[in-house]
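Input: structures, listed below.
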Structure 1
Amino acid sequence: MKYKPLKIGDLTADIPLVQGGMGVGISLSGLAGAVALEGGVGIMSTAQIGFREPEWATNPIETNLKAIVKEFKKAREIAPKGILGFNIMVATKRYEDYVRTAVKAGADIIVSGAGLPVDLPKYVEGFKTKIAPIVSSVKAAALICKLWVRRYNRVPDMVVVEGPKAGGHLGFTPLEAQTLTREEYDTEIVKIIDEVKSCAKANACEIPVVVAGGIYSDEDVRHVIEDLKADGVQISTRLVTTEECDAPLCYKEAYIKAKKEDIVITKSPVGMPGRAIANKFLANQGKEKAKIEKCYQCLEKCNPTEIPYCITQALVNAAKGDLDNALIFCGSEAWKNDIINKVHDVTEELFG
């Protein structure tokens with residue numbers, strides 16, 4: 001089915017698809033470039049983006065900042081005219097430096113969650129880079145719109161509404177993530193869309209709303225855009241098992257082998273619930289505290305002396321293929337992935 005293009009200010013994505021940012025190392029230049037080339041919005045995750053560089057272990061933040069520039073150039077070579085950007089978590093140490101580096105590299109858009117990006121407009125001032133907060137409630141959407149208007153005379157260029165069926169860290173309680181039904185959260189999505197559109201009207205502009213979390217099939221896309229009246233969808237899990245995804249083959253195969261009952265809610269070392277694939281690593285959690293030999297400077301509020309394991313190390317292990325010692329984040333529908341195909345095949349099925 002053909003849908004209207006996704007307009008984000010003066011940017012136009014031919015298909016209303018935003019590829020969700022996945023770290024560590026799952027959505028880098030390969031996946032983002034391929035999605036942008038197909039006419040969607042390609043997003044790279046800055047979470048420990050430089051983990052493959054030899055100097056990363058001793059100087060993680062500065063290495064990550066260099067890698068942002070490197071990965072963006074590689075993605076731009078794949079999609080010279082596509083829309084490319086970064087997902088940068090508010091919880092990241094030196095968040096401002098990550099944003100400013102991405103903007104100077106040429107990012108078309110910054111998508112930001114894991115906290116409310118209340119000062120994001122300040123960090124992109126003077127550039128054309130679009131900014132999009134991730135929210136999960138009407139309250140968060142209203143707050144960010146009001147704060148940005150009052151402090152910076154600016155509204156979001158796009159808003160991403162992330163529901164409880166998403167992968168990775170979630171803005172919900174473990175119980176909500178496990179039990180909240182699509183129908184129940186659909187009511188909240190409609191309210192968020194109304195809140196954002198009200199903000200847009202008050203400021204005489206357009207603010208597209210993109211919905212994320214558990215969107216897997218063409219029926220899911222149609223429901224979000226036609227029934228809920230969103231402007232587009234953000235998809236991550238469905239794109240992991242593509243040839244262009246930056247994850248190693250064994251990571252993609254873990255999705256393909258997973259059964260529905262293997263998709264579980266776990267607790268992150270920093271206290272946030274997250275959705276992942278059950279494996280040996282998760283089965284061992286709680287039995288003994290892992291020895292943390294080094295801090296990789298990832299999250300602002302992480303205390304290495306208190307956490308049960310290092311989330312950076314667990315996610316880097318996943319990205320390097322050491323799955324028995326890895327945290328394998330995924331969305332609620334990961335068990336539906338059954339083949340490795342191309343990004344083009346996915347976009348054709350969902351939007352063709």
Structure 2
Amino acid sequence: MAASRPLQTVARSLAALALAVVAPVALGRELLLTGAKPDRLIVIDPATRSIQSTFHIPGANGSLFTIVPSPDGRIAYVLVNRMESIVGIDLKSGKSVFRADLSRPGERVKDFGGFAVTPDGKELLAYELPVLLKPNEYQVQEPRFSVFNTKAGLQAQPVRSFAAPRRVHMLLMRPSGRSFYALGFELYEYDLHSGKLLGQRGIQHWTLAAHSQPDMLAFWPVSEPTGVFVTPLYSEVTTGDNKVPRTGLMSLDLNSGALDFQDFEDSAALIFSTVLSPDRKRAFGVYSTLSEVDVEHHTLARRKPLDHTYYSVNISADGRELYIGGTMCDVGFYDTATLERTANLKLPDCPDQSLASLRVIQTR
């Protein structure tokens with residue numbers, strides 16, 4: 001593992017050499033972002049079902065995970081380098097404009113998917129899990145939140161840090177920019193500037209009657225276009241002597257702070273990620289099937305089988321089209337009115353998207 005330090009040094013020296021393939025991003029329309037191994041950030045034009053640009057991220061070290069676009073849609077921040085570095089790529093030039101290498105000599109730091117950018121685009125917040133590398137042992141340290149200035153360039157260092165809880169895997173900024181949510185086994189809200197814990201609400205320690213402790217896999221920080229984050233969760237419901245597995249949705253309104261849990265079916269299909277429609281009446285989820293949930297009546301509306309598993313789902317700003325990706329090397333386009341596939345885009349050389357986020361941006 002110690003060999004990763006020289007790689008980071010090389011990465012810094014090569015940062016200016018990030019390559020843009022195809023064409024630079026034109027401003028003023030809706031675009032998709034995805035990532036693929038070993039180092040690609042891919043920009044897709046959904047209107048033409050084509051790849052707009054492919055950018056190669058220096059020092060990605062064979063892995064890409066969470067993608068967080070800047071509020072103005074000009075920069076994509078990507079977690080790379082085995083979850084030890086966050087790189088900002090300018091979507092017009094393809095150049096690296098930001099890099100935070102979380103690890104340093106004697107300390108290995110991982111970020112398991114949790115980072116966010118403030119609504120004004122000036123700061124980036126990361127969830128860090130540090131381990132001291134001693135000659136004869138690894139010493140696990142307490143987790144922390146670290147805040148970076150997004151204008152700090154390619155050797156960004158934290159401007160402030162504060163204590164964080166364990167078992168966090170997603171950070172979501174509130175629109176005010178004054179606080180953020182840390183999502184994991186529980187839901188925490190922190191003041192961004194002071195680091196003060198403002199509130200804590202149960203997820204694994206929820207109080208829904210007759211429900212067991214829920215299970216949730218939430219690694220895709222999608223809240224566009226509604227400002228509401230939704231994710232599937234699973235529990236058992238006890239009725240008399242029977243225990244029935246149930247699938248539900250957790251929804252978190254980032255603006256109002258409203259948190260809601262609603263079952264919608266006896267568990268019949270696994271769902272990895274979900275997105276809420278712009279009218280907030282439907283949610284769509286993917287894994288080996290494409291599922292539509294009636295949010296108003298808390299029921300499964302429709303379900304269609306897919307030709308293979310997909311991890312990540314997103315939706316157009318007008319609510320007419322779904323985009324599904326992750327797992328393999330294609331992005332699917334689906335009509336929300338019929339759940340029928342309208343197009344399928346294969347990525348060149350068939351690279352693995354794995355857990356990369358599928359994000360929708362509105363360029364300016």
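Computed from the coordinates by the stated procedures, all read-outs in this text should not be read as laboratory data. The model shown is predicted, which means the values in this text are computed figures rather than measured ones. Cβ atoms are built from the backbone, for glycine too; each structure is taken alone.
State the single structure among 1, 2 that was used to calculate relative contact order in percent (Cα under 8 Å, 6 or more apart), giving 18.
Value 18 for relative contact order in percent (Cα under 8 Å, 6 or more apart) corresponds to 1 out of 1, 2.
Of structures 1, 2, which gives 2.6 when distance in nm of label points 7 Å out along Cα→Cβ at positions 191 and 207 is computed from the coordinates?
The value was obtained from structure 2.
Please state which of the structures 1, 2 yields 13.0 when Kirkwood radius over Cα pairs in Å, for residues 183-246 alone is computed from it.
Derived from 1, not from the others.
Assuming -1000 is helix-only ellipticity at 222 nm (-39500 (n - 2.57) for each DSSP H run of 4 or more, over all residues; to 500) as calculated from a single structure, say which of 1, 2 it is.
2
Which structure, out of 1, 2, was Rg and Dmax of the Cα atoms in Å, for residues 215-342 alone derived from, given a value of 14.2, 46?
2
For structures 1, 2, calculate mean count of other Cβ atoms within 10 Å over residues 175-182 and state which one comes out highest.
2
Out of 1, 2, which structure matches 121 when volume of the Cα convex hull per residue in Å³ is calculated?
Attributed to the structure labelled 1.
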